[in-house]
Structure I
Amino acid sequence: MDFRKIISDDKIVEIQLSSFNTEDGVTEYQALFSVTDPSLPFSEQLQSLQQAYTYMTRNILADNAIAVFRRYFLSDATNQADLVMAWECENSFCALSIVQQAPLNGSKIAMWTYWQTDMAVQNYDNGLVEATHNGYHHFWGGGACNRASNSEYQTRLLLNDYVLQLTEQGCRLADDCIRTWFFVQNVDVNYAGVVKARKEVFITQNLTEKTHYISSTGIEGRNADPNVFVQMDTYAVKGLQPGQIQFLYAPTHLNPTYEYGVTFERGTAVTYGDRKQIFISGTASIDNKGEIVYPGNILKQTERMLENIETLLQEAGAGLQDIMQAIVYLRDPADYVVVKQYIESRYPSLPHLIVHAPVCRPGWLIETECIAVVPADAPQYACL
């Protein structure tokens, strides 16, 4: 993996760019865009970010790289999302997610974009975006939501609709879905409804503690519409053989999630002929009994969180140095400077964004999710 930081020509946008390529498979790029001048109005921050994005695609990435997923992190979605969509309606062919999770460097907007080369991309009316190459069909979904009466009903409808969307593509939730994200308005109040609905829908899909669950993040995040309590992003792959998917547990450090009433996997690794992609769920300072480690201590919680992530990655044959993208969620914005200094002093090559988003349990002060990639030599499977 290659990692570098790029500063835009106008000095307003910093880009953390990670790339991975092999001789036989696609090249993949993950980029995290941050605005460095928080004093600018939103329209100027957005314009600078868009200019940096356009420069990247035209001058730095491979000519045949195409975006498959993009997420904006906004400080005030109600007043900002329409401006983002005005640009996206002209330019977007990828799955799109817009969520209010304020960048904690004081700016109003940040962005994560994922590109891959040689992909044939198709948009479907049901909201999914399909990227196809070498016999694999990657289905990305972004920003799914509805206005049912509460978080439980919204989650139930989201998942049931997603099951139908996958069925239309010849996929099954239990077999093909690799990753989900649930962004929950007022997570301290509404997360219980998400947990209840997800568990009940999963049972109907043979996703139980005796089979497996799906890697996921459930975190505070607001939609521009105040009547949306839950927003969902998804990723599924059609064409995988059962042996290509590995679930990660790290039992020395973490316990199965069902032991404290939730239903997701700690991490999922997908092995292709030329690489292994590793999706780590939102991970906090927890031990293998399900207890919060170091209550009230942000630095100690950060250390334990990263130790847990490293242990999960090691189970898949990777390490922190293989992370291409990480999103760090903080409950208290006042912890930003301490956490930023800690990460940048100890892990200067870790591509990451830090955003404001309370975790699903109030005692967790910090949580991080990430995607890592390592080379693989698995000729029994097609390359990515």
Structure II
Amino acid sequence: MIGRRVIIDRQKIIVRTSIIGIIANIALAAFKAAVGLFSNSISVTLDAVNNLSDALSSVITIIGAKLSVKPADKKHPLGYGRVEYLSSMIIALIILYAGISAAIESVKKIITPEAPDYSATSLIIIAVAVVVKIVLGTYVSRVGKKVNSDSLAASGKDALMDSIISASVLVAAVIYLIWGVSLEAYLGVVISLFIIKAGLDILRETISQILGERIDSEVSRQIKAELCSYEGVNGAYDLILHSYGPDQLIGSVHIEVDHTITAPELDALERRMTAEIYQKHNVALTGISIYSVDLSDPETDTLFHQVHDEVMADENILQIHGFMLDKKTSTAVFDLVVSFDVDDRRALIDQITKKLSEQHPKYHFIVNQDNDISD
């Protein structure tokens, strides 16, 4: 896992950025609430509530960041990094609650409308809020992406959306002052829908991460390329990474090596791989499994290339690896990576196995199904 100093530094950045967000949102909420109450503007008042929910979200982000760096213990030997996913989920639920409450109040105002009373001060405050939210949202989003914090990134996205909402309130005020048409309650409904959508988006993304998402293509390709760069390694396959919090990845991989490599050589190779992959990519490979391949034998080499061409002719087969021929029993064993586009992947493997047996009756084929886990 990542060094504790790196984790602590990341946590400090998240806390510092969140505190800035809290201060900015509380200040904006206070100004907007005062303006909304004095001007009888439901949309401005609801926007103030939204700012308070943003501040609360930042508080939860801080709590999550603090808890996530707790040292591993016997009950949680891999640490508490996944607490950040839970904090993101809580933030999503808070945003949803704020949005639903805003929608209810807006509908009430549509049923029993009240004329707003704007002042020059209120318009100035709203305009300032737009600028502040754009600056805050851009800053928080950038830091969130830099430290790979979903909570910060979501807060930044929410702040940028708030700037659009505040700008809409400003437009509605101008329309009312010029033409006397009040769009307050209707704009409140629109604002609430934006808030609800933001909450649902964050909730959906967080649940997806908890379930376990596909490894980032760039990361998986970099790691596999790095593994294949070692002398004696012919291929890297089946890379599986488990996330125990942002930037805390633990996984396993299969490597293909020549059958002549000795146990001491293999041990030294795996130790070097584990240390250097951790140092360069912040990924802990706790398991490196071996495919022993012998393509120096003419019969094995010929059969491999024949089988390779035949199975790769199927567009749903993405890869073949781990080929081994036991000449004593005439048994060929290998793995096939099957696309998720196939509804019944096991049936396809059985079909390919049967076809190979018919085309090469001398051999017995054992074909293992691999899924398209990583690029």
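What follows is calculated from the coordinates using simple rules that are stated; it is not laboratory data. Note that the structure is a prediction, hence the values are computed from the model and not measured. Cβ atoms are built from the backbone, for glycine too; each structure is taken alone.
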Taking distance in nm of label points 7 Å out along Cα→Cβ at positions 316 and 364 from the coordinates of each of I, II, which one would give 2.7? II
Using the calculated result -0.73 for log10 I(q)/I(0) by the Debye sum over Cα atoms at q = 0.11 Å⁻¹, pick out the matching structure from I, II. I
Mean count of other Cβ atoms within 10 Å over residues 228-235 derived as 25.5 - corresponding label from I, II: I
helix-only ellipticity at 222 nm (-39500 (n - 2.57) for each DSSP H run of 4 or more, over all residues; to 500), calculated, reads -8500; among I, II the input was structure I
Which of I, II leads on distance in nm of label points 7 Å out along Cα→Cβ at positions 28 and 260, largest value: II
